[in-house]
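Read through the structures below before going on.
What follows draws every value from the coordinates through simple rules; no lab data is involved. Worth saying up front: this structure is predicted, and the values here are computed from it rather than measured. Cβ atoms are built from the backbone, for glycine too; each structure is taken alone.
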Structure I
Amino acid sequence: MNLVSTLGIDLAKSLFSVHGVNSNGEVVLRRSLSRAKLSELVAQLPACLIGMEACSGAHEWARRFLASGHTVKLMAPKFVTPYRKSGKNDGNDAEAICEAVARPNMRFVPVKSLEQQSDLSLHRVRVGFVEERTATLNRLRGLLAEFGHVLPLRAVEVHRRVPLLLEKLPARVAACARDLLEHAARLAAKTQQYEHEIRAHVRSNALAARTQTRTGIGPITASALVATVGNGRDFKNGRQFAAWLGLVPRQYSTGGKTRLGHITKRGDAYLRTLLVMGARAVLQRAASLTDPFSLWAMALRERRGYHRACVAIAAKNARVAWALLSKEPTAT
């Protein structure tokens, strides 16, 4: 009975630690391997349960191991930590992963397909361009403020006013300001290019198009939803999905007393941000609309305030998005 039934792998860039046990829980494999040797070892093993932390490269390894006939489950690193019995090193981490993956109530991360990861790459690069553009414009505003020219925060105003100020600046400062402005314009153009590609993909993706029918979920959010959670069937219901996104209150309950605090902010911060931004757009338009959803949103804002209303609308949209993703549309 020395066949590996459960295997824990501590992922790394070059040197990987593996820890395998048999059906009786006895350790039958414990070693460190290079990247090439890991693929060879797993290919030779009989079909078994493989556990890994959801970190860089985990989804690619999971797809490879699934193709070899294994059952692969990914876990958030914070859920593995309690199973580490002694000091932190690669071998002990692999042992903790092996122990955690066999727990019946463990929460797992869905393995993303190659298409999902490709779609998410567009989002990650786009966000990077947006952040770099904002930093560049702030750098430009700070530079000009040193010479007495204080510009407004709006990007369009910076692009409009800086060319008018170049002649008033020293030659070297003007050259720096011109370079920063051109760099920001290139980043803005790249951002628009990625947005067009994401919107084009949404039009050809049935799941993404379905979620976009909900008020407050645009093409960017719809694409991110599908790329992150697929059809959403890894969640039991919409409330669990909203909780996974960190849109529910944190509990401090004990002794029969229920105390609710701020939202947990767990899960995917990017997806949560998109849903909250969509909720802000809903509130902005709700004042001029009379449909039930808009009336509910305005009443909620009056009762609980703007920011709580935004989070509540985002949580409701998350629940509805889960229903749209997980349930097949009825034929008419």
Structure II
Amino acid sequence: MLLKAAALSVVCMITFLFLITYGASQFFIPATQKDAEIKKKITITHGENIASIATLLKHEGIIRYKWPFEISARFFSNSTLKAGEYDLSSGMSSFDLAHILGKGVKKQEQELTIIEGWDAAEIADSLEREHFITKDAFLKDVKSGEFDEHYSIFADKPRGESLEGYLFPDTYRVFFGSTGKDLIIKMVENLEKKYTPTMRSDTQSRGMTIFNILTLASIIEQEVQTDEDRGRVADIFYRRLSIGMPLQSDATVNYVTGKRALQPTFNDLESNSLYNTYKHRGLPPGPISNPGLSSIKASIYPISNSYVYFLTTPEGKVVYSKTYNEHLAAKRKYLSK
């Protein structure tokens, strides 16, 4: 009886030691041997947590099991993994991976291009695709309101309004590990520089605010594509504002519906949103996109003309009309196909 008990104890001890040894080995043994090593460039996005990073590494074949990496990351790298682009391989142990990600890359830069006319949500989508920041995190920063008191460009921006319209389109270089706020500061400072003192003075002379100009420019950016058309359309919109005519911008309706339609449907035009400039006179409550410098300048310096109506064909050509009947004829000719 004693021999059986002793044998059982030995078996239990051996099993226990095996489990301890096996478990510990998972922290230091690579997922694959050198001859079967998988090497990949892995991008860690700012704000990702340890669990999501472990899932990514497992999916890419860098680790075999998630738990050794998660434990290593929590206990051997202070639970802080740095965003960045890394060259990783399955020949690295979980301990090594946690150490590398915890240490971070050396100020490696990432290039981000923001397209003229993108709204904040489209910018956020692009930043998420580029593994810079999650869409929700960026949009939260855009709506935070914490930048309002730091820049003169916000002097006439209604308090509480988001930064839609102020996220200046350009190509930016940012360090891996930068935050959404870091990028927003670059965009706003770029707009602050581009919107010169002369432009600000001429904005006042026109009886407009910077916020008004950015709102109008954001519409023009969505409506037409060339500098000459932007200037002409700006003059048309000013004329409509002066005579109390609705702007009737399809772009503002698309902003409400989320569509990119050349012609909004009847149901689209029935929207009660204040951004529906078919129903509501004057400018909408705020910018509908982030305009480039050309559209901003067109809104300050419109090109004088005698047109009241315009439309854009599917090919991108802008057709102007002086009367409503001419406009209807143009719609039948270009948009009824």
Structure III
Amino acid sequence: MKKLLVVLSLLSLLVLAAVPTFAQDEPGTIADIVVASTEGDAPEFTVLLAAVAAADPMFLATLSDADAQFTVFAPTDAAFVALLEALEVTAEDLLADTALLNTVLAYHVVPGFYDAESIVALDGALLGTILNESPLAISVVEGSVLVNEATVVAADVLASNGVIHVIDSVLVPVADEMAAEDDMMMEEPTLNIAEIVVASTEADAPQFTVLLAAVVAADPSILAMLTDGGPYTVFAPTDEAFAALLEDLDMTAEDLLANTELLNTVLAYHVLPGIYSASTVVAAAGSADEGVWVATLLSGTAVSVSLDGENVFVNDSMVIATDIYATNGVIHVIDAVLLPPME
């Protein structure tokens, strides 16, 4: 009961802290809200807007995409001033460094919708970003919600394509994270996650046929997400994994595919925001004796990633094949279906 009261107190503080000038009956996109905030009586996010305008056009397109869902941790103007002072550079210097801007901005954007409640529930977990191999660390410390070392000072600024949480310092990825994409030497993928799953069912040794059937039977947003959304990391259960689950649950595949609500929940639990290659998964799992928790697309939930000898486990499921790259993420194959915690 005490833990519940703490969580409820945190949520009420976060919601009450939301910037009043953002209140809208019909919120626009994240980009619209950032622009509007710079035009108010107390302008905010002026440096963030300038950074988005100076960076790769992809960022403005991303934050303006009405069909997507993103969570943005938005640094205040004061946060950028503090960063510039620490780096001993001017705003002009920062805005002229497009490569750095692209990297830093990507580190503030999470694919998927994570409101204050789900962020608090991720205490101690990693939350992936659109910057490859570069998750954020979420923690709740003495009544404050921290993203890495930045404090959330306002939350749940709702947009038509996601949510904004305001933070008091700029998130800067470490050097090896900033170079992660350069280190990923691989052939450029041509298929998205959904297309790879479909192709696998048409091979000489068909695989993921039940997974594909589940995606098709689930909410259409799941298929759209795996086709156009991301970047995501998908832990894909084999047909054998689904067969074992059905036997354990004493139900048929038809029963499972008819339960749309269950399908939506289970499928979302297999998808992580951000890209985690096998090497990143192994490094994260080995960073603590009991592994690490990594956020999924199922609101407020995380999976446990751990090492046992040379084997990587996601909860109780073992990873049996890795690094199947798609245009919008990466797939790792697992030998058992992941079941989310049930209330």
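Comparing structures I, II, III by mean count of other Cβ atoms within 10 Å over residues 147-154, which one has the largest value? Present the calculation step by step, with values, prior to reporting the outcome.
Numbers: I: 11.8; II: 14.9; III: 18.6.
Evaluating mean count of other Cβ atoms within 10 Å over residues 147-154 on every structure, the highest lands on III.
Assuming 26.4 is mean projected area of the Cα convex hull in nm² as calculated from a single structure, say which of I, II, III it is.
Working: I: 25.4; II: 26.4; III: 18.9.
Going label by label, the one that fits is II.
I have -11000 for helix-only ellipticity at 222 nm (-39500 (n - 2.57) for each DSSP H run of 4 or more, over all residues; to 500), calculated from one of the structures I, II, III. Which structure is it? Don't skip to the answer; put the middle values down first.
Numbers: I: -18500; II: -15000; III: -11000.
Source structure: III.
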